[in-house]
Structure P
Amino acid sequence: MTLIAVDAGGTRTRAAVIDRRGRLHGLGIAGPGNPTAVGREAADAAVVAALAEALAAAGTPAERIKGGAVCSAGQHDADRVRAILAGSGMSAETPVVLVGDAVGAYLAVADEPTGLALVVGTGSVAIRVEGTRIAEVFDGAGWLLGDLGSGFWLGQAVAQAVAADIDGRGPRTALTADVLARIASADVSSWGGGRHPELLQLLRHCYAAPPVELAAFAELAFAHARADSVAARIVETGAKHVAATLRAARASAPGTPIAGSGSVLIRGYLGTDAHPNVLATELADTDFRRCDDGLVGAAMLALHEAGVPRTLALREELEAAITRSRAGR
């Protein structure tokens with residue numbers, strides 16, 4: 001039996017073709033697959049593109065796929081599954097399940113039937129997992145209503161601090177020079193006169209792109225947090241937001257494993273050079289397990305749905321195969 005597995009995140013989408021023994025036959029990579037971040041059409045197109053590459057690498061016709069799993073941030077419904085199946089050339093009857101990417105993060109590192117996952121990347125969410133499904137969600141409300149402490153939240157805070165620095169409403173910050181260095185010159189005449197030229201450039205840059213692209217500035221907050229008080233305050237506040245989300249999740253499932261995923265969480269708040277923060281303290285006495293590859297979790301879910309028992313040996317085999325394939329690209 002041949003299966004597909006997809007990990008569709010806010011930055012990129014990866015797909016794999018596997019068999020019932022957990023052997024990897026093909027890997028594909030495409031752009032962002034989170035409909036909240038890039039829109040439904042673009043997200044679905046990324047999933048289809050990643051699947052097409054994986055199927056081609058495996059030399060497997062789409063009609064031979066017998067099932068699979070898609071782990072994705074953003075909206076989940078049957079219409080999206082049908083669109084992905086149709087776009088990939090698979091039968092509409094193919095049993096492909098669509099779940100949140102946090103489920104994939106949990107299944108990538110844990111076999112316990114109940115546990116938590118904390119994913120902080122472009123967005124921010126914690127979930128309680130029961131079996132292979134989401135039982136409860138904490139935050140994950142998207143950039144407009146939530147995702148507190150996320151990459152978007154941090155990036156927006158950085159841009160706001162730079163704007164305040166430029167026009168004198170806020171303190172000076174080293175973030176300003178780095179942000180301005182990333183902004184290409186552009187026509188700012190539509191914004192009218194009276195504003196500082198550098199603020200006009202910032203306005204033009206930020207409003208010309210989708211709001212979630214502000215997440216690109218998040219890394220600057222971490223880069224300057226040790227030496228710049230404004231950046232330090234942004235990171236500290238973001239860590240408090242994520243810690244509050246995690247604290248609410250822990251109250252629903254105390255003492256269970258916590259899978260952690262997402263670049264903002266792993267390389268940012270918990271990075272080796274990270275300034276001590278309340279989130280690290282919140283995790284200090286927990287069974288925290290770092291998830292480095294959500295595609296492993298998607299593959300484990302696909303196998304589970306096909307009736308294959310979840311075991312540590314199977315998970316380790318998948319992780320090693322995906323790591324080798326990724327390194328060879």
Structure Q
Amino acid sequence: MAPSKRTSRHKPSNTSTSSGNNGNPPAPFKRPPEVLAPFISELSEKHVYITHIDAKPPAFKRKMFLVPVAMNVAVALLFAWRMYHILPWYWKLLMSGWGHANETRFNSSEATWSELVWEILKRGIVMFIDFMLFVFVWPWPVEFAFGRSHGNPTRWRLNVGFRDKEIYVRRSRDWDLMLRDIFKDENSKKILLAYTQEATSPLLQEQKTGYLLMNSKWDLDWNLMILAHKFVDKKEVALEAFRNVILVFHQDYGWICHDLKMGIAAEEEDRRRQVFAFRDVLTAMGKENLFYRWIEVVQFESTQPGGFGPEKQEAAAKKIREMFEAESINFDELWKEAVGTNPGI
């Protein structure tokens with residue numbers, strides 16, 4: 001079941017004092033892809049969202065997910081054990097207060113001040129510990145298995161399973177309350193770009209599986225992740241449409257996205273992302289050494305006198321393909337499978 005509609009959608013006005021060309025938002029923002037319209041209609045205008053695709057192997061994702069599963073099961077069992085042993089004590093304490101004599105009854109009239117203080121301290125510590133467990137620890141397994149506001153990890157995995165490529169949707173936390181009009185307030189724009197650029201760093205996204213990207217600035221929206229995969233499974237939206245999309249709502253333009261592909265720096269970041277993805281595939285095949293040999297060839301050829309022109313690039317590409325063929329690997333096919341694009345060198 002798709003999550004309920006988040007908020008009423010605000011229709012962008014036809015004019016704006018900060019309008020870009022043809023009513024489009026100023027760079028580096030643009031209109032989001034139309035194919036994402038069904039997904040975007042479920043977003044809350046109060047938050048900033050990031051979608052990306054995690055291409056880590058399913059076996060790795062399964063191992064990573066087993067860690068929070070084991071932790072939450074352990075917490076639930078320890079909490080149940082604690083309740084099993086302590087609830088009878090609380091019941092006796094309550095019955096004692098109602099006048100039923102039992103071992104928890106304390107005769108304060110015959111006790112010294114030191115005995116009275118010690119008894120109050122002991123009972124107070126027990127109650128404080130149980131209060132902390134109930135308020136701060138018990139919600140962990142409850143949210144993990146039964147969370148409702150934005151879904152929960154258990155329902156997400158039951159619906160999505162473990163896939164070669166998984167869609168992750170991050171939702172901004174309280175820092176989004178600081179944002180004003182990003183086209184009129186320069187500080188708001190700087191905050192938005194700083195947080196989103198940090199969150200979409202290829203080094204971060206390629207080194208960590210999506211489940212580990214929750215932090216003080218971003219939460220994972222489990223319901224939206226399930227919804228995104230439903231759109232993909234029904235072939236209503238292509239999987240690649242969710243690759244590195246930053247979505248933010250603006251009162252004049254409606255939903256807009258930050259174009260991460262602008263500029264040389266962005267191209268370099270994308271190139272690093274491709275290299276990391278290729279390395280992960282070779283590592284999974286037990287060919288990590290081949291990856292480093294490939295890097296050595298490229299670095300050696302690109303630093304030779306005379307520059308790295310088309311002829312040298314072609315010669316280097318031939319040498320690399322032969323090196324991979326010696327290991328019974330088609331370089332072009334493996335690169336396209338790992339990265340999703342035609343290979344460079």
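Bear in mind these aren't lab numbers, they're just calculated from the coordinates by the rules spelled out. None of these values were measured; they are calculated from a predicted model. Cβ atoms are built from the backbone, for glycine too; each structure is taken alone.
Summary of computed values
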{"item": "Origin of the value 0.10, where FRET efficiency 1/(1 + (r/R0)^6) of positions 29 and 77 (r between Cβ atoms, R0 = 35 Å, to 0.05) was derived from one of P, Q", "result": "Q"}
{"item": "At a computed -16500 (helix-only ellipticity at 222 nm (-39500 (n - 2.57) for each DSSP H run of 4 or more, over all residues; to 500)), which of P, Q", "result": "Q"}
{"item": "Structure (P, Q) behind the derived value 20.8, 66 of Rg and Dmax of the Cα atoms in Å", "result": "P"}
{"item": "Winner on FRET efficiency 1/(1 + (r/R0)^6) of positions 101 and 229 (r between Cβ atoms, R0 = 41 Å, to 0.05) once structures P, Q are ranked, highest first", "result": "P"}
{"item": "At a computed 1.52 (Cα Rg over 2.2 N^0.38 Å, for residues 125-212 alone), which of P, Q", "result": "Q"}
{"item": "Relative contact order in percent (Cα under 8 Å, 6 or more apart) from the coordinates reads 27; which among P, Q", "result": "Q"}
{"item": "Source structure (of P, Q) for FRET efficiency 1/(1 + (r/R0)^6) of positions 69 and 109 (r between Cβ atoms, R0 = 41 Å, to 0.05), computed value 0.20", "result": "Q"}
{"item": "Structure from which 7.7 was derived, distance in nm of label points 7 Å out along Cα→Cβ at positions 117 and 293, options P, Q", "result": "Q"}
